[in-house]
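Please treat every number below as a calculation from the coordinates, not as lab data. Owing to the predicted nature of the structure, the values given are computational and were not obtained by experimental measurement. Cβ atoms are built from the backbone, for glycine too; each structure is taken alone.
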Structure 1
Amino acid sequence: MLPLIIGIFVTAISSQVTSSGLTETVLPEPAFYKGLSETAAKHHIDLYVFSPGELAGEQLYGYRYKNGVWNRQKVPLPDIVFDRCYYTSAAMRMKCLAALKQLRSRKPFRQLSSPLPSKWDVHHLLNAYPDAASILPPTVKFRSAEQLLSSFARCKDGLFLKPASGMQGKGALLIQRSGEKQQISVDGRTRSNRPFSLLFNDTAQWKRWLSGFIGKTPYIVQPYLHLAVPDGRPFDIRVLMQKDEHGRWSVTGMAARIGKSGSITSNLHGGGTAEDASKLLRDSFGEKIGSQLSAQMTNMSEYIAHRLENRYGRFAELGFDYGIADGGKLWLLEVNSKPGRTAFGLLNDELAAAQSIERPLLYARLLNSRRSPSLPTKLFADGRRLMTRSTLPNVKRPSAR
């Protein structure tokens, strides 16, 4: 029996010269792909990493990990593509989609997971379900600086802006108006994830700066929510949901991500740290409320995962980011279709770290064993094809997909 072939698809692969003069391969998520490669070998799965640049005529090149080194070599066309592309521009996105189309014309493959559309589209979909809507922050599309000025009266703690298709906290802004002179303060992160703070005494100057910073990038606007541990550092809870080897949703792990003091985000890429979620919830809200919050996040994550699949196609994993305000009010901040798993390694949660790597591989094997999957992925997650979905949160567990 031929082994299952999985290709991990990334935007780009480069190389660099080390201090010793050797050339080494540079991958976007080296630790994750190393773990996938080592685990795949144990399950007799042929796994490699490739990018649009590895398509050469009729031949595909990929990088296999062996003996501590990534080796570029000719590889067979994949049965399953695990898309881990992170787009920084429309041109990059089109290049990756064109490469997948070209690859599919040579050999039909299955994508392990569908992409999600913009944060606004996800919010709009979930807002139609009362149970999900109850934990969604009020959200609108950004239109103009004047729109923000008129919102300060209703959102006295400030406004939080983030790119509709952003990741890792890049480009996020906290805008507040305060003081007798009605100064406008801006705390944010650049597109390269560097923190910055600005203070404007002149509204017209702030408008010009905001226009230049946002440009043509679609943004969403939300009221600023106080989501901080007792010492004031921002935090959220990452819940990693994955399909198991039977195709059923399961919580792989929960981790609290705590940002630096003064930061507006808790993202690990922005300098945050990870802590045990259960302990943080108990310490912050007490044993009873902490346990209730853990159960609520588990139930809502599975419920929303099914709603997203019914609309956008099959997913192998989803990352849910939750915020918790004073008094234990739960907010769903974001859903990610290409979640990271760094937090579990930082926590030394060996079981969650191992499962977060193994489960996508076992689910890929399940998909490959099926001739007609019950729920296809969508190459373009534009929401144009509406599938039947239940609007009831307390339904029986759906069959595996």
Structure 2
Amino acid sequence: MHFSDNQQLNEEKRQSLYKRTLWIVVFSQFFGGAGLAAGITVGALIARDVFGLTTLTGLPAALFTLGSAATAFTIGRLTQKIGRRIGLGSGFLLGGIGAIGVIVGTAMEWVPVFFTALFVYGAGTATNLQARYAGTDLAKPNQRGKAVSTALVATTVGAVAGPNLVEPMGQVALAIGLPALTGPFILAAVAYILAGVVLFVGLRPDPFLVAQELSAATPIAKDAIEERTSMIGVYLAGAVLVITQFVMVAIMTMTPIHMEGHGAALKAVGVVISLHVAAMYLPSLVTGVIVDRVGRIPMVLASSVTLGAAGLLTLQASGDNLIEMIIPLVLLGVGWNFGLIAGTSLLIDSTSLAVRARYQGTLDVLVAISGTLGSLTSGIVVGLFSYGDLGIVGMCLALLLVPGIWVYKQRR
């Protein structure tokens, strides 16, 4: 199916292609979500237990988020030139290759291979986030929040299952002669590769290229917002995405270490992380609709307050008390969800198609870098002070979005 300048796609066909694209993204995200959990759940534990790198437990998360940054930049540039299909499909396949490298590095106890592979594995993380944009390419402005949230809901299935499969996949790894902690990366390798294949095969025609052709064929669009770039909107969207990612990653990264330090079992860690990941994605069932109805800015404020509350509650979170760990980690996930969907929708609203994919890639680079800094600094803060103090730092950063909203409203 190909569209030229003199072949205008009517609204019914556009909506049909929009829905088809969204289903393809949803299907790929079922697999992509499963690949996310490995690095979150056991990356730090492999560094500590297999390699004895007690002081570098934050480095695995830093490396795969840094790899995510490099991939996000590349996908953004590729998408602007040749569309979503090649960029997203390649990113997931690269993430799968990275997961295989982690398995090899761990099994052979090769530290350089392990760390290099974690960097490559980060490609899957970036692609998982970038995929949310594919569903919005042909969406109307009042459908964008729902499109983003639909992709995130699909991620929930795999992302929640992943941490709870740590022990079963560990048994699979042991059965084939590999260290138990490589089990989640076996799942990640299979899941990411399947997600890449789905996008390579299914995203035909490419939604971003179709949207570009439609825009070129109709230079006077019905929605003027499609034809301009609002930098103040881009700046606020960037601040929301960067701050929410930093706060979420920083606290999440140190949670398994904090819990194990208080004697919690690996199964309990898996429960807390799985509920946290569920809170990151499951609210998307309603968040997107709310963002479209009440607006982007009120939901940015909701994100700021929710993340602030999560940070505050870590002060009372004893690592061996499951409930005390679950509540702030669930709030952390919900606050991240509000910020991601509201920030993503605001970014799309604020950019024209001529530059949109580049801005999406660039901001996702900043998001990944913020995640890297969050994972690195979290270990330092907890080492020098405490897990609760890390939460207070997160609270203060989250509340910085409030004056950001005020500036946006003044200059809009």
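Output the label of whichever structure in 1, 2 has the greatest value of mean count of other Cβ atoms within 10 Å over residues 132-139. If you can, show how the numbers build up before the last one.
Values: 1: 15.0; 2: 26.6.
Largest one: structure 2.
Of the structures labelled 1, 2, one was used to calculate helix-only ellipticity at 222 nm (-39500 (n - 2.57) for each DSSP H run of 4 or more, over all residues; to 500), giving -9500. Name it. Let's see the in-between values first.
On the way: 1: -9500; 2: -28000.
Answer for the origin of the read-out: 1.
For distance in nm of label points 7 Å out along Cα→Cβ at positions 156 and 340, which of 1, 2 scores largest? Present the calculation step by step, with values, prior to reporting the outcome.
Details: 1: 3.6; 2: 1.2.
For this comparison of distance in nm of label points 7 Å out along Cα→Cβ at positions 156 and 340, the top structure is 1.
Comparison across structures 1, 2 (criterion: FRET efficiency 1/(1 + (r/R0)^6) of positions 76 and 292 (r between Cβ atoms, R0 = 30 Å, to 0.05)) gives the highest value for 2.
The value 15 for relative contact order in percent (Cα under 8 Å, 6 or more apart) was derived from one model only; which of 1, 2 is it? Value 15 for relative contact order in percent (Cα under 8 Å, 6 or more apart) corresponds to 1 out of 1, 2. Of the structures labelled 1, 2, one was used to calculate P(r) over Cα pairs in 10 Å bins from 0, in percent, giving 5, 24, 34, 23, 10, 3, 0. Name it. Derived from 2, not from the others.
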